[in-house]
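Please treat every number below as a calculation from the coordinates, not as lab data. Quick caveat: nothing in here was measured; it's all calculated off a predicted structure. Cβ atoms are built from the backbone, for glycine too; each structure is taken alone.
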Structure P
Amino acid sequence: MFSKLEDIEVRYENLAGQVNDPEVIANQNEWRGLMKEYSSLTDIIEKYREYKKINESLKETKEMFEENLDDDFRQMVKEEIKEAQAKLETTVEELKFLLLPKDPNDDKNVIVEIRGGAGGDEAALFAADLYRMYSRFAERNRWKTEFLNCNESELGGFKEVSFMIHGKGAYSRLKYESGVHRVQRIPTTESGGRIHTSTVTVAVLPEAEEVDVQLDMNDVRIDVFRSSGNGGQSVNTTDSAVRVTHAPTGIVISCQDEKSQLKNRDKALKILRAKLYDLELERQRSEYSAERKSQVGTGDRSERIRTYNFPQGRVSEHRVNLTLHRLEAVLDGDLDEIMDTLNAAMQAEKLKA
């Protein structure tokens with residue numbers, strides 16, 4: 001590990017020279033690539049240099065302990081050695097985490113799709129609650145939310161809704177939200193006061209750039225039709241809605257949120273690229289049994305990952321046995337504790353692997 005860290009430090013110092021070289025700066029594409037690599041190594045190098053500093057200090061303290069010292073001073077030095085060794089062990093563990101391979105998608109924007117499952121109108125209403133939850137989470141992180149498409153229910157919920165969250169690190173925080181979310185509560189339509197259980201499916205897809213997915217437009221059929229539902233004066237007056245069908249996979253995307261046919265087309269193709277990219281990621285993940293057996297899971301759509309119990313005011317994250325008794329705060333976008341716990345569990349699984 002330390003041999004690898006030495007190599008990384010040499011690379012880091014070389015990059016430091018390159019990113020400040022006027023000739024490199026003049027070539028913005030090259031400079032951006034080098035700067036991205038330089039930034040990705042900064043945390044590792046800072047922690048490695050902290051390790052070296054602690055280690056050097058520990059050696060000096062141990063040498064002092066070998067000298068002729070009075071009992072009180074010797075005891076004080078002994079305590080310093082104990083503290084430094086504990087700090088050194090912690091720093092080594094932190095370095096191990098920093099050296100784990102990073103998900104290349106972590107910094108990407110995400111497309112989130114929420115669909116009502118079992119439960120009819122109640123599932124659609126909870127889909128709307130989850131849409132608000134993720135929107136509030138994005139606001140807390142000062143990320144931008146872009147509405148893509150929806151199919152509303154009669155009671156004001158969403159049979160399905162898709163939207164994009166623009167923000168650095170959005171995928172790294174939201175990637176474990178994929179799966180089945182279960183809600184237990186008394187629906188507004190329930191006159192007998194009985195608790196119903198409904199489900200909503202969430203899919204989180206990293207935004208795919210054109211370089212990530214080779215999309216052959218010969219495989220794509222694009223149909224236009226008139227928008228329906230809420231959408232302002234232009235609804236039902238122009239053929240602005242777009243339906244994109246990808247022949248090889250059978251994926252169908254419809255977009256009608258924008259008044260412009262071109263904008264709807266671009267949004268639909270953006271979602272299609274993300275879905276194709278996600279299919280490829282799933283194929284790659286399935287090749288790694290350690291990932292499949294992971295406690296956190298791979299975002300399999302059939303997994304029941306979380307339960308929101310309204311009568312008890314609790315949220316239970318089943319993958320890591322975490323229960324929080326602050327349902328209202330979670331639904332208002334306070335998801336950090338859940339996400340931090342999931343990330344830590346996944347990191348631990350990677351370390352074992």
Structure Q
Amino acid sequence: MIKKKKGRKIAAAVMGLILIVMLSAFFYVNDYYHRDERVNKYLQGKEQVAVSEIADGLFVDGPGEEAAVVFYPGAKVEYTAYLPLFYGLAEQGIDCFLIKMPCNLAILGQNRAEDIMETYEYEHWYLAGHSLGGAMAASYAAGHPERFDGLILLAAYPTRDLKGAQISVLSVYGSEDGVLNMEKLEEGRALMPAGYTELCIEGGNHAGFGNYGKQKGDGEARISSEEQQEQTVEAVTQMIDGKKETKQEETDMSYQQITAQEAKKIMDEEADICILDVRTQEEYDSGHIKESICLPNEEIVEEPAELPDKKQKILVYCRSGNRSKQAAQKLADMGYENVLEFGGILDWPYQEMVENDAKSG
């Protein structure tokens with residue numbers, strides 16, 4: 001009887017501890033900064049900017065078609081609170097995706113940019129984040145530098161090395177920021193690529209990048225959030241416009257885009273060609289065009305051993321046409337003279353030419 005009572009007491013204690021942890025987690029994730037009423041007028045959009053809900057958050061669609069920013073919000077901040085800032089950016093011709101993070105914590109959704117970039121097509125992609133969201137954006141960009149033209153850090157710093165990444169980096173913070181760890185900001189400078197840009201907004205603070213009220217521990221701003229956001233939009237626009245111009249100047253080689261029908265004609269009539277699938281190995285195994293080889297876009301960082309002849313005709317495809325464009329441009333930049341990009345397997349109409357490992361084995 002004594003042993004049974006002791007066992008019951010231990011079980012009750014464990015259950016009590018589990019309940020406390022669950023309640024603590026519930027209150028923690030539901031205690032966050034909400035957008036203020038000033039945001040509401042932006043939700044309807046205007047003539048040149050449309051705001052729509054998507055599965056991953058908000059899509060802020062302006063008049064531009066070439067460049068887009070994927071944004072990770074700060075920890076425990078409602079993602080819609082940043083709409084005024086990115087609405088201003090969309091007005092300048094740069095579309096924006098505000099990502100809704102699990103439990104309002106970007107650390108739980110570091111890879112969310114991937115789904116956006118697979119769904120939408122832009123020539124220039126930028127990843128941005130505020131505070132913890134910025135740290136997560138920097139970490140993701142460091143692991144996938146070939147996918148982005150640039151990284152935008154708002155009151156944030158990198159924790160992974162970006163020196164070898166061929167991307168532009170813009171770091172913006174306010175002079176009155178009481179939340180940002182300035183020592184970590186200093187340490188993060190050693191991880192930045194050469195020529196990165198840093199802007200300290202005089203009078204700005206930590207919360208001024210969004211519209212969610214005063215943040216605990218933050219300094220008193222000496223300028224309005226509207227002013228801080230206007231200066232941020234100007235800095236980001238200058239960075240993106242400058243990067244696009246530089247990239248255009250540096251692109252000496254090019255590739256050719258063709259239709260699926262043209263690609264099939266080449267496959268049917270020509271022998272000395274290479275069909276290149278630049279999706280992941282897992283995607284390739286699930287179904288690929290016959291006689292294609294798998295060379296993931298992320299692995300094309302130097303001249304591939306699989307492609308020894310730079311004069312050979314190379315037909316490149318992926319899932320939706322985004323990675324294939326990136327891979328085709330990289331191959332062209334490496335000196336491959338006959339690169340043809342024909343989109344994604346999602347739009348490939350010739351299913352009789354598709355096989356998977358189970359069928360081919």
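Of the structures labelled P, Q, which one yields 21.5 when mean count of other Cβ atoms within 10 Å over residues 111-118 is computed from its coordinates? If you can, show how the numbers build up before the last one.
Values: P: 21.5; Q: 18.1.
Only structure P yields this read-out.
Computing helix-only ellipticity at 222 nm (-39500 (n - 2.57) for each DSSP H run of 4 or more, over all residues; to 500) gives -11000 for which of P, Q? Walk me through the numbers before you get to the answer.
On the way: P: -15500; Q: -11000.
Corresponding structure: Q.
Please compute Rg/Rh (Cα atoms, Kirkwood Rh), for residues 39-126 alone for structures P, Q and give me the label with the greatest value. Mind dumping the intermediate values first?
Values: P: 1.42; Q: 0.94.
Max of Rg/Rh (Cα atoms, Kirkwood Rh), for residues 39-126 alone: P.
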